[in-house]
Structures are given as C-alpha cells and as structure tokens.
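Asker: The structures come next, written out as structure tokens.
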Structure 1
Amino acid sequence: MEKNNLCTIPKDAIESVLLELAKTNNKIVVMSSDVSVSCNIEAFHKLYPDRFFEMGIAEQSTMSAAGGMAAEGYIPIYVALAAFSNGMTWAQTKQICNANLNVKIIGTHAGVDDGQDGSAHHAKEDISISRVLPRMTVLVPSDENEVKAALKTMIEHKGPVYMRVAREPQPVIHARDCGFTIGKAEYLYDEGNDFAIIFEGTILKQALEGWEKLKQSGLSGKLLSIRSIKPLDVECIYHVADQVKIIVTVENHSIIGGLYSAVCECLAGRKNKAVVKAVGFPDEFTMSGPSSEIKEAYHLSGQRIYEIISKNNQEADYL
C-alpha cells in the first residue's frame, strides 16, 4: 500500500484504459445512455466513433443491444451511472446472465455519490441486485489505479461482469502497475487481532479514517479491501473471523443485500470468534445533498467505525 496525500476521482480512470485497450482489441465497443460527458468517456466517442454507441435515455434497450453485440463476438462495455446501467436494466441483465454473454457493465456514481440529484439517482442496491444473478461477477475496486487494473481484468474475463466505481475523490493507495485478481481480497494492513474492517472500494476514504482513529487509540487490527463481492474470498473471511474480536463491514450501499449480507451469509452456520457489525445505509431512501454530507448524516464515517469497534472492545474487556 502506497502512502501519500493524493486524492483522485476513480471514475475518471475508466476512459484512459478503454482508449489503451481499444488500440489492440477491435472487438471492444462502448455504450452510453446520454451520460458520456458525466462518465468521462466522450474522448472514446470522438476517437472511435464507429465503436461508440450513444443510445440515449433508453437503458433497457441499451442492455438488450449489448447482449446482441456480445452474441456476435464483440465486447460491449456499458458505462453509465450505477442507478441506470445497473438499477434500470435488471430484467435485461438477467437474460444476459442466463445466456452467459460477455457483457461488461460499469456503474459510476456508486452509492450516494450522485447525491445532489436525489434518491432516484442514488445506487444503494446495485451490489445486491447484481450479485444475486447466476454467472454474474461483481467487482468493487477502490482508487484510480485499482480501477484501471480491475477494468483490464474485467475485459479479459469471459462472461458478464458488473463493476461499481466511485465518483467521490478517493486516496490513491495503489501503485500504477498494481494487479487485480477476481475473487481475492487484499490486506491493506494486518497488525493485530482486536478488529477487522472489511470494506468495498467506493468507501475507501472512510475506511482509512476509521483505521487511523483506531490505531491512534491503541487498538491493533486488520484493514481489508474485499475487491470482489462475487466471487467472494470466502477463505480469507473465514480466516479473519477466526482471529479477530469484531468485524465491521463498511459500504456505500444498503446494509441489506450488500457487503454486510455477503459476509454474514459466508459465516452463517459456522463457529466464529468475531461478531459482525455493519456501517452502511439503513433500509430507507436517502436525502439529497452533497454526497459527503449524506454519508455523514447516515453515519458512514471513520468516526462511526471507531465508535462501534471501541465499544465492542470495551465490553469484551469488561466481560
């Protein structure tokens, strides 16, 4: 893990990778639903006009067309806000998975990262509705460099893939040449067994803040980026749950059906040392406003992570 003060917007890394890969792979085509500027893929449109398809505000038709292109041997990459590329297209995505078509879906503005446009633009359910589909792979990279690596891996992978990407600035913690392995979590820190923070990539900033507060308080634990929601690194989660006192999952997503649910499903039916608690959005529609303010209002913060783990350790010491 690299230590620096650089923050960048992960979604802005998508276009450079697509431009790079398109030079040598003429099967790559990019699709948009009238959000090419918002998703920073307009340069691809200009450089490869015959391989870019602006479908307008017709998300379901876009996904159907992507399935048809995949059936003809192309690699369609549908880039749009997560509320649309994923949230508006479930029936079509289900059929793509049923046929195991090689469609790649990128959801930008994950969680409440499009906060000011209101709850209709919030994507707090995209992990749950994608991971439930058979044959679907679900990736959650964190910073700019990891998004680039995940995108390259995503295109190499055969079959449908959904990847969620943050719009909010995130610390850059990975080297430019970092790798990405589907189904493998990543230890950012492994310094003790008081706690483990397990997070999905679009909430990296808050997870790091929680880690630093806990470390400063004298607790020693683990900071784990899950990277791949499906397939899940089950063995890693088993290992962590057998070592630490508490696992806190952190996600820019509803706690229903997302990372918290996936970890609890993984651990159900076995004896674990750790109790599992969640930092995420409750079962309600969230308010409008700047995404950072929404996260604070709903306690998606380093402070909340610190409070949950500190309280658990105090109670454990008392007992």
Structure 2
Amino acid sequence: MAGGSKKAVYAALFGNLGIAVTKFVAAFFTGSASMWAESYHSVSDTFNQILLLVGIRSSTQAASERHQFGYGKEVFFWSFIVAVMLFGVSGILSVEQGFSSLFAAHTIGNVSINYVVLAISFVFEANALRIAQKMFKETIEARGEKASFRALINEFRESSDPTILTVIVEDSAALLGIIVAASGIFLSDITGNSIFDAISSLVIGFILMGFAFFLARENKGLLVGESLKKAEYEKITELIEAIPEVKSLVAMRTMHIGSQDVIISIEVNLIDDLNTDKIELVVDNVEQRVKQIIPYAKDNHIFVEIQRYDGKKQVATGSHATL
C-alpha cells in the first residue's frame, strides 16, 4: 500500500502545484475574494503533499536502538502536522479574506478567467481523487471483499494509512471549494453584488477548518495507538481457535505503529500434555495464521504467550522468548 499511497500523493502534488499558480494569477487579475481563498487552499494542498512525502520517507527508516520498533509513526506525525498547521492556516486566511471583503467593497473583473481556471482545477482535483479512491478499492479487493459503497466508507473510517486518507479529504474539500467559489462568483456577477463572493470565501475557510479538525482527530487516534480493524480481529480469532491444540484465545492486543506495521500480542490457552517441541509448533502456527490476515505483520512484532494447565501453569512467550 505504501507504493500506492506515494502514487496518490504525487498525483495530488503536481496537480495542486499547477492549480495554485493559475488560481493566484486569476485572483490577481480578477480581484475575487473566493478565488484568493481557493489560491490559499491550493498552496496549502501543495505543501501538504510535500510533508506527506517527508512522512512516507521518514517512516521507512530502519529500527535503531532508541526506536526499536522503527519509525512507522513518522507518517502519522506529519499527517497530523498537515491537518493542524496547513489546513488550519489556509482556512484562517480564507476566513480573514472573506471578512475583509465583506467590509471593504471590491469588484470582480474578467469573470470568465475565474470560470476557466475553476473548471480546469475541477478536472485535476477530480482525477487526483479518482486515483486515491482507486487505492482504497484495491486495498478492499486485495482482502477478497467487494468494494461496495459501505465497504469504502468503513475503509475510510478505519484506514491506518493517513496519507491516502489525507489526499481523499484534501481533494474532496478542493472539489467542494471549487463549487462554492464558482457559485459565489456567478451570483456576484449576475447581481452585481460582491457580497456573494465574500461569503464564498468565508464558506471555503470554514470548510477547510472543518476538514482540518476531522483529519487532526483521525491522526490523533493513530498517534495514540489504534488497534486492528474489528473484522481483522474477528478473522484472526476464528483462525487461532480452529487450531486443535488451542483451548481458547484468552486475549489479543494490537496497535498500529505504522501504516504497514502493527504490534500483536496474543495469549492462548492450550490443551494438556503438550511437550516443549509441540508448544513451539503451536506458536509458529499461531503466527502464520495471524499473517494470513495481516500479511505485512513482522515476525518480531508478533508476541504469543502460551498458557498450559497440567497441574501447574507454564507460560511461554512466543517464539521470541524462552519457555
């Protein structure tokens, strides 16, 4: 999924860079408040993609003595910065532009330039959104599931890949902002009242700040530590409990430490009269069944604790510790 995430980010980056330049030119020559708001929006989107690429690159660093589980959460951190700083800043600038335009009369000239730029922007943003949605669909279909509307919504809510999530939110906000800007410019043009243009700038700003809050909340959850999806948890439970030597799955605790990295701690209760060699085989079996559902799970991030009752309790902690 990392490669797909990077592809979606690059698609959004180059699209937004070109769009930002054309919007600024249009805003300068037409004086439209909503076009200025859209310019701030596209500039923030461009920097967003750069920071997301920094996060993707940083998250691939090898584990060190100080960071023994690697740097996977780097991508969560940079995605959080994108939400809080850049979306928030562009939203505030758009609101400020709207308020200043409300109390200071302004005129919009060369309206056709705005329409052309917004139409081109809509095409680019729609294409970037299509690419990001395709990544989502491929993730769902790779699990053998149908990419239905409900499945897409669930994937959006539970995804551990903040880069794809951010790109989808950005592009959705961009398309909505373009529609709002075009509406405000159109109403100001046919009525001769620039207040509609100013209101559009305000609306765009509030849209950006709303999306910023949503992204910040989602990335906060990943930074703090989110578990596997409920469906994945249930599938792993089913596979482990199907092992003949396993009496029951006592507990399973999981936490994402990267978009493609997770810590999984499992405690199982075994049947009686198993020797050490047999217990080791059960541990290996448990790990393999976990990787059937979570193929990106690393061996040294799966910890299995064995409980065996045959007069007294004996405990083995995975294949990475002693019996």
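Throughout, read-outs are computed from the coordinates displayed, never taken from laboratory work. Small disclaimer: the values here were computed from a predicted structure and weren't measured. Cβ atoms are built from the backbone, for glycine too; each structure is taken alone.
Asker: From which structure (1, 2) was helix-only ellipticity at 222 nm (-39500 (n - 2.57) for each DSSP H run of 4 or more, over all residues; to 500) calculated, if the value obtained is -10500? Don't skip to the answer; put the middle values down first.
Answerer: Numbers: 1: -10500; 2: -22500.
Considering all the candidates, the number was obtained from 1.
Asker: Here is a further query. semi-axes √(5λ) of the Cα gyration tensor in Å, for residues 107-250 alone computed as 24, 18, 15: which structure among 1, 2?
Answerer: Numbers: 1: 24, 18, 15; 2: 45, 16, 10.
That value comes from structure 1.
Asker: Starting from the value 25.3, 89: which structure in 1, 2 was Rg and Dmax of the Cα atoms in Å calculated from? Please list the in-between numbers first.
Answerer: Values: 1: 19.1, 67; 2: 25.3, 89.
Considering all the candidates, the number was obtained from 2.
Asker: Sticking with this one: When distance in nm of label points 7 Å out along Cα→Cβ at positions 267 and 307 is calculated, the result is 0.6; to which of the structures 1, 2 does this value belong?
Answerer: Working: 1: 2.1; 2: 0.6.
Considering all the candidates, the number was obtained from 2.
Asker: Could you figure out which one of 1, 2 the value 2.8 for distance in nm of label points 7 Å out along Cα→Cβ at positions 67 and 211 was computed from?
Answerer: Working: 1: 4.0; 2: 2.8.
Label of the source structure: 2.
Asker: While we're here: Identify which of structures 1, 2 gives the largest calculated value of distance in nm of label points 7 Å out along Cα→Cβ at positions 139 and 171. Spell out each step's value before the answer.
Answerer: Details: 1: 2.4; 2: 1.3.
Of structures 1, 2, the maximum of distance in nm of label points 7 Å out along Cα→Cβ at positions 139 and 171 occurs in 1.
Asker: For distance in nm of label points 7 Å out along Cα→Cβ at positions 27 and 43, which of 1, 2 scores largest? Intermediate values should be presented prior to the final figure.
Answerer: Values: 1: 2.6; 2: 0.6.
If we compare distance in nm of label points 7 Å out along Cα→Cβ at positions 27 and 43 over 1, 2, the biggest value is for 1.
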